[in-house]
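For reference, the structures are reproduced in the following blocks.
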Structure 1
Amino acid sequence: MSCVLDVRDIHRIYETKAGLTHALRGVTLQVSRGEFLCIMGPSGSGKSTLMNVLGCLDRPTSGTYLLEGLDVSKLSDDDLAEIRSNRLGFVFQSFNLLTRATVLRNVMLPLVYSSSCPKSERIERAVKALVSVDLPEKFFQHRSNELSGGQMQRVAIARALVNDPALILADEPTGNLDSATSEKVLTTFRRLADSGKTVVMITHDPEVAQWADRSVHIRDGRLLTDEEERAFVAASAKARRSYEA
């Protein structure tokens with residue numbers, strides 16, 4: 001199975017008034033095509049910084065990031081913008097939809113910036129993406145602020161799919177949803193991975209992570225080794241049992 005995402009010894013260091021902050025410390029990670037990966041970690045662990053690097057929204061201070069074999073860590077800002085538009089799909093906790101635009105318009109939006117994509121094709125691709133996330137056609141002309149939270153998240157997923165990206169990045173996509181709606185959204189991600197899409201999701205919820213093929217934990221900017229991860233999971237379970245008692 002081919003490797004879609006391959007990061008090697010990634011470091012991210014920020015300069016602040018208090019000195020240097022090491023947000024990522026030598027992260028190495030590979031994700032195969034069609035894999036559903038969850039990245040877990042507490043607040044301040046570096047998971048959001050890692051997601052920004054994977055999404056080409058931030059550059060690593062050092063290290064290599066290969067996306068489908070292309071070293072994106074050395075590309076220009078214009079080239080990175082093209083990568084974000086054509087090879088990455090983003091899904092956020094807060095949906096980030098245009099509230100007064102229709103569902104169809106929201107999903108078509110990433111295609112508007114492509115002059116080579118005529119309107120008829122934009123509509124066709126948007127409808128196909130919406131069908132793939134099981135949103136009924138009767139909602140296509142609704143404004144996004146007329147939808148439920150679960151419906152809005154499915155629209156956001158369809159928008160992420162419309163450019164047929166190599167990689168879908170989801171940042172706490174169930175964070176604003178109730179448990180029943182979260183299950184429907186996670187079923188969508190699971191089905192996408194089973195159909196060959198590559199999904200990387202940030203979550204703090206172990207129950208969400210159970211939907212993935214694999215989970216990795218990040219703490220203090222480092223991915224935990226298998227041994228460290230087992231110890232971390234055991235300590236978390238012990239703390240939870242003590243709290244419940």
Structure 2
Amino acid sequence: MVTAQAQPAPGTTFRDCDVCPEMVVVPAGSFVMGSPADEPGRYDDEGPAHEVTIAEPFAIGVREVTFEEWDACVAAGGCEGYDAGDEGRGRGSRPVLNANWENARAYVFWLAAVTGEAYRLPSEAEWEYAARGGTSTRYSWGDEPSAAHANGEQDHGWPDDGHRYTAPTGSFAPNPFGLHDAHGNVWEWTADCWNESYEGAPNDGSAWLDGDCVGRVTRGGAYNGGPAYLRSAMRLKIYSQFRSYFIGFRVARSLAP
């Protein structure tokens with residue numbers, strides 16, 4: 001278990017329990033959130049680009065939450081007993097599917113209760129900061145699609161990565177901050193309410209809890225999306241009660257007292 005007093009170095013990985021997700025410590029820092037107007041594949045809701053400062057290190061899941069981790073929660077009496085279906089795409093180390101925003105919240109509440117630590121969904125700003133890994137390119141590895149780094153849809157222009165549906169988490173190279181699957185595999189819930197632009201958005205990395213809170217921000221793209229949808233700046237509104245075979249999530253954890 002990692003505590004705030006331990007002051008873990010960025011890049012440190014840990015688990016707070018045997019069935020808890022593996023976490024990685026992300027450094028404090030600043031970045032430009034959103035995309036420039038001339039970025040290929042850009043949507044208007046990715047602007048205006050603005051500087052965000054993450055004042056304290058935090059931890060985020062190395063991978064998306066897996067079926068194995070979700071099933072452990074259900075077996076322990078958590079997650080409201082919801083048996084998420086995989087629709088034939090496989091369980092085990094593959095990302096959990098068919099979890100809506102409330103289901104994801106139930107999972108982090110269970111983690112917090114089991115460990116006594118401040119687990120939560122990442123804010124949209126934290127998610128993009130961690131996914132970029134210190135980069136400003138379309139993807140965390142550069143500007144061109146790469147089958148070595150993400151699971152996308154070949155029928156929509158992504159290079160053939162060998163997976164028709166979801167891939168086991170960690171199948172692709174990590175980004176500079178040590179995250180796997182921040183691009184592709186499944187869309188990931190964040191804590192934020194939906195807003196059509198970043199006008200008035202927080203600049204301190206906190207979740208934006210004003211706006212359309214029936215709709216929530218998801219990030220990262222999925223296995224059934226093409227190159228534009230897997231970019232670091234891409235964001236998608238999904239209704240909080242919606243469940244699907246292309247939606248999952250990863251967790252975050254505060255380190256500061």
query: Taking mean count of other Cβ atoms within 10 Å over residues 146-153 from the coordinates of each of 1, 2, which one would give 21.6?
result: 2
statement: With percent of Cα pairs over 18 Å apart, for residues 90-153 alone computed for every candidate in 1, 2, 60 is reproduced by structure 2
field: Structure (1, 2) behind the derived value -4000 of helix-only ellipticity at 222 nm (-39500 (n - 2.57) for each DSSP H run of 4 or more, over all residues; to 500)
entry: 2
task: Assign the value 19.0, calculated as mean count of other Cβ atoms within 10 Å over residues 18-25, to the correct structure from 1, 2.
output: 2
- request: State the single structure among 1, 2 that was used to calculate distance in nm of label points 7 Å out along Cα→Cβ at positions 34 and 122, giving 3.4.
  value: 1
message: Quick check on the output: 19.0 is Kirkwood radius over Cα pairs in Å, derived from one of 1, 2. Which one produced it?
response: 1
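Where a number appears in this text, it was derived from the coordinates with a stated rule and is not lab data. What you see is a predicted model, and the numbers here were worked out from it, not measured in a lab. Cβ atoms are built from the backbone, for glycine too; each structure is taken alone.
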